[in-house]
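There are structures below to look over.
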Structure 1
Amino acid sequence: MTTDELACIEACRNLVIDFGYFIDSDQTPRLGELISPDTTFARPTEPGNIIRGSEAILAAFAARPRNRVTQHLNLNIRITQTGPDTAKGFSVVVLYLAEAAEELVAGKGRKAIGPIMGTWSDSFERTPAGWRFRDRRGNVTMHS
């Protein structure tokens, strides 16, 4: 494996991790740092609803309920460089949800809804600003 391939894998893996982190830490405007202007996106819970373009994606996240607390666990992240400036990825996501109004119990947190388990199929592109999501498609595989 070349150093370019290793750098690609690490950069794209960080995109996958940062995506969930920005949502969970109430930093959804920062998702714009991870996507290209013409990225396409579909949530795992709405795989048929394809959102096109960074502005529309950011607007969709801005419209999320403000009382929702989430925790994304990204697992089995596999990245493959497919060309000098392209890569594809696959990962498993486990999502827990809670309502902010739920009592925050010391040592236990809030009562969760979930988990929801699913997958992400991603394509990435190298841009002048670095690696970015080109397409991100989710799919739910199990729920409780």
Structure 2
Amino acid sequence: MLYYNRHNKYLINRLERMNVMLIYAIITITLALLFYTIGVWGEKIQGQLKKWHLIIFWLGLVFDTTGTTIMSSISESTSMFTFHGITGVLAIVLMLFHAVWATLVLVKKDTAMQLKFHKFSLLVWFIWLVPFLSGMIFGMK
């Protein structure tokens, strides 16, 4: 039963706001998965790094960082030193390194590196999946 005094109304508003934030976080993290997967596997299938892959990598990073920031703001855990927190930070750092490196490869027009770049992309993508999946698993508790 809900009582509509000031205190309970504040709790209801806070819960509603957290639910909306959770929906935004889920959408942005899912968009990160979509963009990053398309970018990495598109590059792998085409066998060469192209400009559109780079754009997709950066979009994946932006959506992942946004979703992670939103999730962190509503998280009950105050410590980043959990399995999910450590792997999540590692994944974002690797995604940033990956996007910067891809940018440099394309700017320098290094054809040899463009052809080999997908090996590193797959490694980063697999590492990125760890916090993505652990977030879903730990979030279901």
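Just so you know, all these numbers are worked out from the coordinates, no wet-lab data involved. Model, not experiment: these values are computed from the prediction. Cβ atoms are built from the backbone, for glycine too; each structure is taken alone.
Kindly point out which one of 1, 2 the value 2.6 was derived from, the read-out being distance in nm of label points 7 Å out along Cα→Cβ at positions 22 and 102. This value belongs to structure 1.
Out of 1, 2, which structure matches -30500 when helix-only ellipticity at 222 nm (-39500 (n - 2.57) for each DSSP H run of 4 or more, over all residues; to 500) is calculated? Can you show the working numbers first?
On the way: 1: -7000; 2: -30500.
Of the structures listed, the value fits 2.
Suppose Rg and Dmax of the Cα atoms in Å works out to 15.7, 50; of 1, 2, which structure was it derived from? Answer by label: 1.
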